Structure P
Amino acid sequence: MLERASLVTIVGIAGAGKSRLAQEILVRAADQAGSAAAWIALQPIAEAQHVPSAIALALGIALPEGLEGFAAMRQALEQVPVLLILDGAEHLGDALATPLAQLVLQTQGVRALLTSQAPLGIAGETVYRLGLLEVPAAAEASADAARFAAVELFVERAQAADRRFELTAANCALVGEICRRLDGNALAIELAAARVPALGVSGLLERLDDRFRLLKASGRAAEPRHGALHAAFDWSYSLLTATEQRVFNRLGTFAGSFTLPTAARCVADEAIDTAEAIDLIGRLVDRSLVTALPTEPPRYALLETARYYTSAKLASGGELASAQRRMADAMLQLLDTAYQEYWSLDEAIWLHRYEPELDNVRAAIDWAAANDRALGVALYGSAWPLFVEAELRAEGRDRFEQAVTLLSDALPPARSGRFWEAVASYDASRQHDRVRYAAELAVAMHAAAGDQRARYYALAQLAFSCRDDEQAARAAMETARTLEDPAWPARLLTCGALAEGAVLMNSGEFLEARAAYRRAVRYALTVSERQALAASVSIVELDIACGDPASALQLGRPLELSLRHSGRRATHFDLLVMNFSALLFAGATDEARATGAEILELAARLDASRLYAVLDAMAYLACKDRRHAAAARILSSADHAHEARGQLRRRPVQERLRTAVIGELDAQLGAAWRTAAVDSRERCDESAACALALGLRV
């Protein structure tokens, strides 16, 4: 670190281990022949003019008379090779920078190493930013966690507190979680590990929400800042101006990382404009209180411990609610922008830009749901593209119960319309009766607001959901066509083409449906890979409905290979269901069984309730295996599952499968099986029905 530089500053957050690293350098320097080294603790020194006296005391030298301060130090050390390690320079800042730089430049052998929370910002300075200790990822195998520096430090300090402590397969994951929650902060980890004898690892993890009261050293620490986590943060906080403190506190309301523009909107007020807010955030980055993440475009974050600290500061000052409102308002502005860009921006670019905001969106919705009904509705409505594209439809559905209670007649129709649009989007492939209800409301609300594009999308949702009402589906689709503008964004036109294809296929107009799906592919290829894949899956389904499983597999097999590792689990699931059906119709039973097992495994990770769509095919498989009693149970479960989801009428492929199963059961079991199928005791849930068809245990 010092081989080529005469002035080095080790920069890092409080408790990150700067002093420890500097001590290691001091030990190595002391072992080098012909070179003196001195440690000078700057924390007790209130003014930079007293630093030369502290250096002289550490070196055991007398300063020349007749000169003051650094001038005397320059004369005393002019020909002396020495390494000065100045620990904790952040509070001296500008007052120390110039005289120290002159000392290094105007002497032959003086080198200086500082530890600080911010660089000096002078010419010739080499800055070494000290990262936090590496922690294992949440999904890291327990056996691999021991190799991470944070875990190593935890184990070392826990064993120092209790020699019986060992890192085991049973506690390794818990230790990794503790280190993650503590952000890899060395001081926090040391203080936490010292609590293991009293609390145990699991007890320690449970109490980390109260970390500032928990993480204190027993006895008296040589340096108070190193004896308590709260004291370390208090020291850093005390070095900020009142305005910097206010900005730091408000940034703590973000649950995840953030961009500068969003952060500036969150912290700006009557006294801080946007430009100044960005400058203030930059200063907090320099002081290591805000972390600049290695992303493009740049994103920033507060560590979890810093967020706890700022929340306490806001609460004690009576400002927590207002700061959280600022964050929620900032997130609504961002989501409204994301919603508008969603329809025309390339999917990969859009996701890269907005997916990192998920934790902030969740926090904003949770706060608004409890504190501001109108804001909660608006956030829920504008967030749906993000949850859908991030494959979080299930979470969006789960939040419905939280959000629906917030509705009121006083809300603007545009906001209410987007809310119901979100509900329909989350349930599009699952709960068609609720989709129809939500889409009808969205159509009416968007019409009242005069938003024709939003009304078109809601009409497409309505047409897709009216599977049991062909007349209503056609009416919705025809109305949408009258609104359609070829200049509209490609993603929006794709939604219309996909809905039209579904309506036409459902009514048996297969040639027209194929043309609609091909049009959807053409639109989607310019903006959305996911939609292009979804349209291709629809063509696979159409081939099966036409009685051509060979063509379906010719497209479906290579498509499955491309989807297997794409991360698009929902589309992959839909394709597997279609390929499973095609394989059964083609007589490839063994391959179909393997695909069925993959469907069951994927559903367990994605959303088990989606399995209702494959139950007819599972009953068909059971018939192929001549397990007719099992097929009857599975078909009964399929009928019940479709009814529960408001889908009394099957899609064409499902209907073909169901008809074939009924014919086989009638031939093999007679009419008695129909009576038994009505008995609810013969039914099983979707996962159990699939396992029964595949001969698996659940």
Structure Q
Amino acid sequence: MPDEAAQMGGDNPFLFPWATRFGLPPFERIAPEHFRPAFDAALAAHRAEIESIAEDPAPPTFENTLCALERAGQTLRQVSAVFFNLAGSHTNDALQEIEREIAPRLSRHRSAIFMNEALYRRVASLFEKREELGLGPEELRLLERYRRIFVRAGAELDPQGKKRLAEILERLAALGTQFSQNVLADEKAYALVLETEEDLAGLPDFVRAAAARAAEERGLPGKHVITLSRSLIEPFLQFSSRRDLREKAFQAWISRGDNGGETDNKRIIAEMVALRAERARLLGYETFAAFKLDDTMAKTPQAALDLLGQVWNPARARAARERDALQALVHEEGGNFRIEPWDWRYYAEKLRKRDHDLDEGELKPYLQLDRMIEAAFETAHRLFGLSFTEIADAPRYHPDVRVWEVTRDGRHVGLFLGDHFARPSKRSGAWMSSYRTQEKLSGDIRPIVVNVMNFAKGGEDEPPLLSFDDARTLFHEFGHALHGLLSDVTYPLLAGTAVPGDFVELPSQLYEHWLEEPDILRRFAVHYRTGEPIPERLIERVLAARTFNQGFATVEYTASALVDMALHLMPSAEGFDPASFERQALERIGMPREIVMRHRTPHFTHVFSGDGYAAGYYSYLWSEVLDADAFAAFQEAGDIFDPETARRLHDYIYAAGNRRDPSEAYRAFRGRLPSIDALLAKRGLATAPIDASVG
């Protein structure tokens, strides 16, 4: 490693094997200045490894080509994992500068690998004679996936096509990074300061406490601040009786990336949509959506649109009934205004309290963060036999981060990190990521997985309290974490969550179901002051209200998915204006004026901070068809922890990675593919049986 050592400098933590317990990154020793030399050395080492594979004079074999590709780039994976996790969860100006530099460099590096003609010839020759190689199912899947990745990356293009595609991908990487940083900048810059008691009108104690904590973090002790973190602004919109302040906060929330100036994302969106369309045409597809969905369960944009269409009309009809009920409540209270988007959550909360006797302020004291974490852990124990032991002295990149060792039958499974609280250095939302993925090719490599949230901290002498939606988010992301932790495959390319986008949400969305089970709530929903378990009557009211406001929730989500698909169904983007396109797309589908899409285009980071969910936001709904049907398997067994059903779920879904086609994996678990019926019933949208199988 002398060349790498020279490039990195002697004190660079990426130069040496990490002596930390379980190989956790030595976060306290890693500084921003370590990343540039670490990336330089790692990229150089990976290039040399790729060149050696491509120019190997020996005939291509599974071992000297595919296994060699899988083993190559380990240092680059390590450096990238640490860097991009920090860039999302605890960034600063220095990291953001490096991110803007490294994103296009990594794109160039990837293009050089997958457009390498000699390397592709080796992979292609193995693929052509795959039936003669005596490969096992996992090895055959690895070969098929590599060949598909090469083709989709442009390996079969002529030199001019390769050059242009590489330029497009490099530019998209730079634009996606800038998009994400612009959204974060707008979020950091905004603070609605509540100066007086009148400004706090209607806010329950837990919202006041969170706003006071946010003010302290921004150097305004003694005041209250509403930020654009979803876990703070949504309860503000839900409870504040100050309609003028609700409007002010709401407009700031939906205008992220759309404020003019340096952080405005509309120009970036226009260029990205045009480049994606050109990328698709180069690769022989009519649209980017067609290119993207060709490697998913849905296969075609029309299949995704069919599903969205079946949900949109009943959701819109239900939302209209919900709006009428809210409007009636406004009139009952003497209001003479039409419901606006910043009014919906406020009056919906009032209606929920009136019709279901359910008050978020009554429920929240029972949903302590620590107890909900325990509930998620206990569910994993009962389903999969996992145990979690907190490691108090583990390295961490922020004092708020917690670390647990995960074991099963006394054997180490992996590490789980929880980073739960909002802060200005963290992008909004919630996600799962990995510092290390599971594999067996290079030894028994165990995963290091992290869940990142943006919950509000508790007030003075109070624990952090969650809304029911927050608790659902915690279970959702932990489902993703389990998908990474339970992975049991040989090859890194197939490990954990490396599955099609419309399948990856199945393990996470399915896991949400256990939160709503009375058995879990009785045990873990405990009042933070009295220690009393949640009353049965409150559980009954929570469960009875599960489909309350589902028209609104489904419309705001589905509208985002439909706009995403419309953006990427354009064969070209000549003269494209994002603002007018969004407006016209919403008019075409009949978007209710009182509801705003869950993610407006200028801050739609799922779609524009990379292409992970581009033309793929529909996948949450696609996976929800699967998760509603999958949970029904436990209900049919008469036990939500049925051992045999849990074993099949473990073997074919959570532990299986991408060893087989996702449709085959689901059939192996359930015996068949699902229909949409269970989803419509779950969301309270069912009117009559619909025969519409997915896949």
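Suppose distance in nm of label points 7 Å out along Cα→Cβ at positions 180 and 484 works out to 4.6; of P, Q, which structure was it derived from? Walk me through the intermediate numbers first.
Details: P: 4.6; Q: 1.3.
It was calculated from structure P.
Consider the structures P, Q: one of them gives 0.20 for FRET efficiency 1/(1 + (r/R0)^6) of positions 300 and 396 (r between Cβ atoms, R0 = 35 Å, to 0.05) as calculated from the coordinates. Say which. Please list the in-between numbers first.
Working: P: 0.80; Q: 0.20.
Structure Q accounts for this read-out.
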Which of P, Q yields 164 for volume of the Cα convex hull per residue in Å³, as computed? Q
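When helix-only ellipticity at 222 nm (-39500 (n - 2.57) for each DSSP H run of 4 or more, over all residues; to 500) is computed for each of P, Q, which one produces -19500? Intermediate results must be reported in sequence, preceding the final value.
Working: P: -19500; Q: -17000.
The correct label is P.
Thinking of P, Q, which structure, once relative contact order in percent (Cα under 8 Å, 6 or more apart) is computed, gives back 16?
Q
Where a number appears in this text, it was derived from the coordinates with a stated rule and is not lab data. Note that the coordinates shown come from a computational prediction; the quantities given were computed from them, not determined experimentally. Cβ atoms are built from the backbone, for glycine too; each structure is taken alone.
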